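Peer 1: What follows is a set of structures for review.
Every number in this text was worked out from the coordinates using simple rules, so none of it is lab data. Here the structure is a predicted model, which is why all the values come from computation and not from measurement. Cβ atoms are built from the backbone, for glycine too; each structure is taken alone.
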Structure I
Amino acid sequence: MTTKEKIFTKALELFNNEGVEYVGMRELAAHLNMRVSNITYYYPTKDDLVFAISQGLKEANSKIVVENDNITLLAFLNMLKQVFHNHVKYRCLLLSFVHLMEQNKVIKSQYKKTASSRNMAISANISHLIKNGFLKFKDKSDVEYLVSSLSLIIRFWISEAAVSQSRLSVENQIHHYLILTAKTIQPYTSKKGEKELLHFLAGLQA
């Protein structure tokens, strides 16, 4: 790895283990056995470093959360499963969400754009799932409700897991909230969609 990559990787590790708020540049430098100036050459401030990590999560999810005209419900659920795994890798950002929104103006500004883009992709894919016969809704407000519910679970499941599911392994935590996600979608499935949803749930419990 390059020096910049080493700094990024170690910072992510420390932030994940100890919390973004509790790791300073001096502590990071000590773990890397380098001077603080070596870090600030690449990341002038801690905020710059945290923003770079947030961009890492954004890029990882951007490769996954994409609109797909031919999407199936199983593919949609597996897409969310990959997002959950990405969130574990970058869990420090989700666990320190409120702090970062208050303290890092660049992340706050970027988050609004990213959240809007993600919601649009989820909405588009739900529209395709309706068109492809996997989901059905009585009215448009139900679609908006589902998109809002899914967005809420996706953004905050890690914080909830840290409080109420800490005894479970990480994999079992992911499964718990994926089941919650699937159950949130289930009332809107057609027979075709129900079949794929049950197949997804069976895979989690295998």
Structure II
Amino acid sequence: MSLFGSVERMIEHATEVLCGRNVKLAPQLAKDDTLVDQTEVEIEEDCLKILALHQPYASDLRQVATVLKINSDLERIADLACNIADRGACVHQNDNFPIADDLPEMIRIATLMVRMSLDSFVNMDAPKAKEVIEMDGAVDNLQLSVIDELLAMMKKDSALIEGALHCFSASRHVERIADHAVNIAEDTIYLVDGEIVRHQNDDDE
């Protein structure tokens, strides 16, 4: 639960750097990431001890396996939040650079997906986890819109190219956060129902 809270705060702070131009928060994210890394290692060690000493099976084994996977996803989300903050700091070296219109909404949905996926895990709520998976398409569509806007921006004014490239990288990191939220949701469904739902949407994508 502590790791959940830390990662959510990091996403919020990264958003402040990128969309709120609060560049002063960027160094704090690097410190927070170090704590997340330490916590991730501690949780993994605890899980491995449980596997070695208690040899869980059936639903208990599924729970330990799920925690191991979600633990890894949360650590990656924290890394991506740091990357977003770094890209935001670079973007705002140009005070006149306009953030792509759909990027804040893209971040809002991705952040909501993370929160909902964690809630679904804590509450063992498979239907909510499935809602998270369905939301991923909205993030993907918004990223396409962001890319189109950034391309148009670069064609119109070459002075904006560097900022647009940083902004594109940030949007890619946001999209990856949404993907990790989907991973958590899929693992929650496996934990609750014993159903493996990974890759079922790959053909549609």
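Peer 1: Given 16.5 as the derived value for mean count of other Cβ atoms within 10 Å over residues 13-20, which of the supplied structures I, II does it correspond to?
Peer 2: Going label by label, the one that fits is I.
Peer 1: Using distance in nm of label points 7 Å out along Cα→Cβ at positions 37 and 93, single out the structure from I, II with the greatest value.
Peer 2: Largest value of distance in nm of label points 7 Å out along Cα→Cβ at positions 37 and 93: I.
Peer 1: For relative contact order in percent (Cα under 8 Å, 6 or more apart), the calculated result is 23, so let me know which of I, II that is.
Peer 2: Comparing all candidates, it corresponds to I.
Peer 1: Hey, another quick one. For which of the structures I, II does the calculation of distance in nm of label points 7 Å out along Cα→Cβ at positions 77 and 173 return 2.3?
Peer 2: I
Peer 1: Compute Cα Rg over 2.2 N^0.38 Å for each of I, II and report the one that scores greatest.
Peer 2: Answer by largest value of Cα Rg over 2.2 N^0.38 Å: I.
Peer 1: A further question follows. I have 62 for volume of the Cα convex hull per residue in Å³, for residues 117-164 alone, calculated from one of the structures I, II. Which structure is it?
Peer 2: Label of the source structure: II.
Peer 1: Hey, helix-only ellipticity at 222 nm (-39500 (n - 2.57) for each DSSP H run of 4 or more, over all residues; to 500) derived from one of I, II reads -28500; which structure?
Peer 2: II
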